[in-house]
1. For Kirkwood radius over Cα pairs in Å, for residues 79-246 alone, the calculated result is 18.3, so let me know which of P, Q, R that is.
2. Taking Kirkwood radius over Cα pairs in Å, for residues 231-318 alone for each of P, Q, R, which is largest?
3. For Cα Rg over 2.2 N^0.38 Å, for residues 63-150 alone, which structure out of P, Q, R has the highest calculated value?
4. Taking 136 as the value of volume of the Cα convex hull per residue in Å³ derived from one of the structures shown (P, Q, R), identify that structure.
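All of the numbers you see were taken from the coordinates with simple rules; none came from a lab. This one's a predicted model, so the numbers in the text were calculated from it and none came from an experiment.
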Structure P
Amino acid sequence: MNRLLLGAGALAVALLATGCSEVRPDAATVNGVGISRSNFEDQLQAYIDNDEYQAYVASQNGSTIMGPGGDGTITMQFTANTLRLNIVLELIAQEVERRGLEVTPEVRAEAEEQAKTLFGPAGPAADAVWAAFPGWFQRQTVDGVSNLLALQRDLGGGTLDDAALKELYDENPALFGRLCARHILVASEADAAALKAELDAGADFADLAREHGTDGSAANGGLLYTEGEECPQASQFDADFVAGATSVPTGEVAGPVQTQFGWHVVQVDEAVEVPFEEARSAVQAYASQRASAAFSEFLAEANRGDITVNPRYGFWDAETGTVVTPGSVSGAG
C-alpha cells in the first residue's frame, strides 16, 4: 500500500467545534455505507496530536499537515488524501466481504507490522510515530491493512509458499526461462497480420522490422537480445508477449500478438527452460506483478461505484480515484 500522500496546500479545514449540536452527514458514502464524519475528524485530530508524525513530515520535505490558521486547522489536501484512504479501505472491505475472505491470525500479524510503514520508513522512526497514535487509531489502521492483505492474497499476490509458486510455474514454464526473440511492433492487428503474411511468404524479418517497427528495436532488425550473449529472462517481457511468442515452435513466426504496447509479430530464436528451483524468485515477482495488476483493475472499477463525498471536503473523481478539494471550506459550528 502506498504511504499517505502529504498535502501542503494553503487552504485549511477547521476541525469541528465540540459544542455543535446538529446532526451532521457522513464524511462520505461508499455504495450505501457511510464513513462517519465524527470518526474521520477524530482521525484528523490524531494526526494533529501526533508530534512525532508532524516531525517526520517536516523531515522529509519541510512540509506540514497544518493549515495557516494555527492550532486546530489542517491542510485541505491532507484532509482530502486522508478521506480518499478511508474510501479505498472501505471499497476493499466490501470486496473482502463479497468474496467471503477470512482475515487469518497470520494475515493480522503481518498487517500489524506493515501498518507502521504507512507513516514512515520501517525502523525506529516509524515505531515512534506509530506509538504516538491512540490505540483506536492503530486498530482501525490494522483492520484496513488486514483486509488489503487478504484481498492481495486472494488475487495471487503476497508471499506464496513453494507449492503455490510451483503450481504457477507449471502453468507456463516458458514465462520463467530465457528468451532470445525478435519482433515488429505496429499499431493495429491488421498491420501485424499483413506483416506476418509477408514473413510467411519468405520476406526478411530484419528488413521488415527496420521498415515498419515503431519501437527502439526496429533499427536493430527487431532484436530483443544481444547476439552472442545469454538470452534475457522471459519474465522481463510482457506476459502476453511471451505467451504469444512461445505458442509456435522456435524459429516460426507468431502473431498477431496483442500486448499493452500494441500489436506484434514475433519470432523466437532460442528458448531456454529454467528449472523451478532457479526460477523461484522470478515466479514470486511474476505473482506479485499479476496481483498488483489485478488489484489496479479492481480499484479502477470500484472507484466508479456509488461514492459521494461531503461537499465540505470536496468531491469524488471516479476517473482518478481521488477526492478533489473545494475552492474553499467554511468553518463549522
Structure Q
Amino acid sequence: MADVPTQRDLFLAGRAEAILSPTRFDRAIIDTEGSDVNTILNVAAAMAQETVRYLQVSLNELGLATATGEALDRWVFDRYQLTRKEATNAVATLTLTRSNTTPGFTIPAGAQFGTETGVIFTIQNDVSFADGVVGPLSVLAIAERTGVEGNVDDDEITQVITTLVDDTVEVTNGEPAAGGNEQETDDELRDRAREFFVTARRGTREAIEFGALQVGRVAQAAAEETFQETTGIPGYRVTLNVSDTNGQANTALASEVEQELDEYRALGVPVLVIPAVPQLVNITAAGLSFTAGANTTQVLQNATNAVLAYVNGLPPGGTLRRADLFRVLSDTSQLIVPDGALSEPAGDLVPSTGTVIRTTQDRISLSG
C-alpha cells in the first residue's frame, strides 16, 4: 500500500510554514483549539488528506498486490484477459429408477430432486422411460443455489420434488455432488493471475494445472506425468487430479475439465482427468504448553484453525507430512509444542491414487 502523509502530518507541515512565514504566528495561538489559524490549518489538512486518500487509492489500483475488488478485476482483465470466477453451482449425476413397467413416460428437463436437508437439484435433460423399462437411467443435475452447500455426499439426493406421472420413481446420486464454490476471493484471483506468464507455454505441467483451474467449479488441480514401467521413459499420458473447495469431484466435473484442456494440453497427448475423493484423517497432539498469560482456549482454537487450513490446502495427491504439521503448530503464537506431542498421524500420509487428504474440525484433537 502506498505510504502517504496523514492529516496530522499535513497539519504539522502547515504549522511549520505558518511559524516560519513573515507573519510569524505565535505557536501558542496556532496550537489553541478553536483559534482562527488552528481551524484554518485543520480544515486545510483535512482537505489535503482527502486528496491524498484519493491519490493513495489510485496508486493502489496500479499494482496486482494492492488492487482490490473491481479495481483488481480491471487490472487482471486488462493485462491477462482473466475474469474473476463467480460462485458456482454443484453438479451431480442422478440415477433414476421406477417400480412400474408400463406405460412409458418422460421426466422433462427442469424437474427437481433434492436432499432431506433441502438442497435442490434440477435435471438438465429429458429422461425417457420406455414401456417395460424400469431403469436405472442417468441424468446430469445442477444445484439450484451456488456455493459449497451443494457439494452433498453420495446417496443424499433421494427426494422427488417435482410431481411426476409415475409416482414410483426413485432417485439417488451414486457419487458426491461437486463443483459448488464461493466467488473467487481477491487473494485467489491474484494467485491465478501470477501464474499467467509462467503457464504461457502450453503443454507443461503448470499449464495443464492452470487450464483446469479456469473451470469455475475447480479449486485445485495436480498433474503427474506417467512413465513406462520397463523403460522409465514418459508414457505419453498425463494424469490430472481435480477437486472443488471440499476436496472432491465427480465424473461430471471431470468432463468439464477435459473440454477446457483442449486449449492447454500438448496436441496428441491425452490427459486422464481423475475426480478426487476426500480421504479424511485425524490429527492429535497432547501435552502442549503455553507461554505465561496466554488465553489457552483461544490459543488452541488458533492452532486448530491453522492445522485445518494447512491440511485442507493440500493439493490432490499431496502428501501430509508430520514435519509440516509440527511447524504449523509451532508457528502458533503463545503455543509451545514439545517433541513427541504430535501422536497422530504417526508418520507422513501418502494419499492413494485419486484422493486428496482432508480433515474436519472435529477430527483435530489438541490438548495441554
Structure R
Amino acid sequence: MFGLFACSSCSAQGGFDDARPAPPAEPISVPRPAEVTFDAAEAAAGNLPRLYSLLVGWQGALVLECYYNGRGPTRVANIKSASKSIMSALVGIAIDRGVIENVGQPIGSFFSDLLGSADDLPKREITIEDLLTMRSGLQTTSNRYYGAWVGSRNWVQYALDRPLLRQPGTRMDYSTGNTHLLSAILTSQSGTSTWQFAQEVLAKPLGFSLARWPRDPQGLYFGGNDMELTPKQMLAFGEMYLNGGRANGHQIVPESWVAASLTPRTRSTRDRNRFYGYGWWIRQLGGHQTFYAWGYGGQFIFLIPDLDLVVVTTSSINNGRDRRGHLRRVYDLVERFVVAPIDAAFGMS
C-alpha cells in the first residue's frame, strides 16, 4: 500500500489492495499518493463547522482520513439520500439474481391490491427504471410534501396515491417515494427485509455489517433515505463502484449494472448541468466527469474515474441558514484541494 498522509485531526490507516496492470513498454511518470500532499485539504476542511469527516481514496490507497467536530472512524453517519445509490445497487443485484425481472418490469404486478382501480391503470405501467431515474410521473413525496408523507399511516399507499402529473418515463421529479417503492418491491420479491437483503448481498461481501435504519409503519425499511454507515464503509462502497462492482476478489454488483447506473438518463430540473442515472448524480467537478451519491446536508460519495479517485464527506444534517453555503464549500473543497493537487501532479493544470 502506498504512503498515507496523516494530520493531527486525522486517523490515516488501512487502505485498499493496489492491483494494477503491468506498466507499458515505455514507462511513463505517474504520480503516486506519496508524492501528493493534502495539507490544504485538511486546513480547508477544518474551517467547515458543519463537516464531520473527509476521506480520500486515490489509486487504491486511503490517502486522507480526517474527522471533525467530535466525530470518529467508528461512528455511523446518517447518509440521508445518498442511500438511493445503495438502493440502486440492491436493485441491480436483485435483477442479476432473478429476484426482479429487469428494469422494464411494470410495477402493477407488485401492487395489484393498491393499484386495482381503472383510474390506476396508467400508474400500473410505471417501471422499475422509472422509479430508479425519478421519472415515475407521480407527484413528489419530497420537499414540501415530505412531512405529510412520512406522517401518513402507509407510506407505500400514500406514494402510489399521488396524482400522476405526467407520463411515466418522461420528466424527472425528485421523490423519495420512488425509492421507497423499490424497497417494498425488494421486500416482497426477495422474501426478506431490505436490510437483510442488503446485509447478505452487499455489506458482508464488502466486509462489514450494515446498521439497521428506520422503517415505515408497515415495517418496511426506508428506501432511499436514513441509512447509516461509517465514512469508511461509504468509501468501500465507492471504491467497489469505481472498480466496476468488484471488491475483495468478488463481483458484488454486476459490472453492467455499474455502467448502466452511471449513464446520464435525465437532467435535473434545478441545474441543467447536473444529470441523474440509476440513483447516482452526474456533473463536472474540477473539469472531470464526476458521479456522486448525495445526501441532505453534505453526505457525499464522489467518484472521479479518470483520476482513480473516491472522496467521502459526512456533515451535520441539522437544518440551518448555513446549510446551502456548506454544500458549495464542500464542492469547492473537493475541486480546489483534492482534485487540483492531483491534476497538478499529472501536469493537467
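1. Numbers: P: 20.5; Q: 18.3; R: 16.2.
Label of the source structure: Q.
2. Working: P: 16.2; Q: 16.5; R: 13.5.
Greatest value across P, Q, R: structure Q.
3. Numbers: P: 1.23; Q: 1.70; R: 1.49.
Comparing P, Q, R by Cα Rg over 2.2 N^0.38 Å, for residues 63-150 alone, the maximum is at Q.
4. The read-out was computed on structure R.
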